[in-house]
Structure I
Amino acid sequence: MKNIEPKLIALLKNGYCTPRISHVAKSLKEPSTTIHYNIKKLEGLGAIRTYKAVFDYKKINEGFCAYVLMSISPQEYGNPERMGRDIAKLSQVESVDICTGNWELIVKIRTKDQEEYYNLIKNVISRKGIKKIITITSLKQLKTEFVEL
């Protein structure tokens with residue numbers, strides 16, 4: 001059988017999952033039509049943006065996780081969103097937050113291993129506007145996306 005795992009994982013990471021309405025209806029003891037209506041309403045309001053799978057990242061070759069604190073140059077202070085959105089385009093970047101304090105951005109990165117992470121950081125550091133970074137490496141994840149591991 002054809003191995004489409006990499007393509008499937010990429011789609012699931014980008015929101016190609018749908019809720020199992022019959023399971024939700026059974027859990028809430030409500031009719032499926034009521035569940036469907038309410039889900040569509042929440043989607044229409046933008047309260048539900050996407051559905052995605054929660055992975056065991058080691059099993060999909062993305063077992064190295066790091067949180068990167070980034071300080072941006074004074075020239076970029078006026079528009080940290082531009083810098084954050086640019087970094088968010090990288091496929092290894094799971095999340096980007098603009099924050100207060102000594103660091104302007106917190107970036108969560110997932111890669112296969114340290115070497116892949118190192119090569120990615122070399123490219124990010126060389127970007128215009130990144131003044132300084134500090135990496136915090138995750139040793140073990142206990143909960144993600146509201147799911148205990």
Structure II
Amino acid sequence: MPTEVLEHTGLVIEETPPHELRLFPLDTFEYKYPGKEITISFVTAEFTAICPFSDFPDFATIKIDYVPRERCIELKSLKLYINSYRQVKIFHEHVVNRVLEDFVRACDPLRVEIEGDFHVRGNIKTLIRASYRRGEPSPQPPGS
């Protein structure tokens with residue numbers, strides 16, 4: 001994302017450009033019970049990224065619930081993927097959408113719901129949810 005100037009304050013902000021993210025790839029393995037719906041839930045209470053406005057760290061709990069189709073997300077790669085955000089400048093809203101896009105691209109689930117529960121900052125708590133159902137248009141990252 002290019003440098004942006006905030007409309008009312010004139011302050012300059014810059015997120016890490018997509019080509020510089022260097023996010024660890026999400027690995028998958030075969031789901032051997034296709035057609036049998038299960039829900040897999042992941043919770044990580046140690047998500048960290050950098051606020052592009054303040055350059056301070058943002059902390060969150062990220063929750064992922066999904067129903068696999070033919071592939072499941074491998075847990076170690078998910079841990080490394082989540083941890084690779086630690087040096088990324090990204091807004092809360094964009095984190096949740098980016099995780100959703102990458103998750104869908106990696107394993108093509110039947111459904112997935114992602115929630116970012118960000119810690120209080122400046123007296124405001126942010127909770128962001130995004131979801132995907134197979135058959136709906138796939139989420140596309142900006143500039144792809």
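Some notes on this structure:
- P(r) over Cα pairs in 10 Å bins from 0, in percent, for residues 69-132 alone from the coordinates reads 19, 50, 26, 5, 0; which among I, II: II
- In this comparison of I, II, the computed figure 18.2 for mean count of other Cβ atoms within 10 Å over residues 85-92 is attributed to II.
- For Cα extents along the principal axes in Å computed as 55, 42, 28, the structure of I, II it came from: I
- Answer label among I, II for the case where helix-only ellipticity at 222 nm (-39500 (n - 2.57) for each DSSP H run of 4 or more, over all residues; to 500), calculated from the coordinates, equals -10500: I
- Of the structures I, II, the one that 15.1 was derived from, the read-out being mean count of other Cβ atoms within 10 Å over residues 21-28: II
Since every read-out is calculated from the coordinates, none of them should be taken as a lab result. The structure displayed is predicted, hence computed values, not measured ones. Cβ atoms are built from the backbone, for glycine too; each structure is taken alone.
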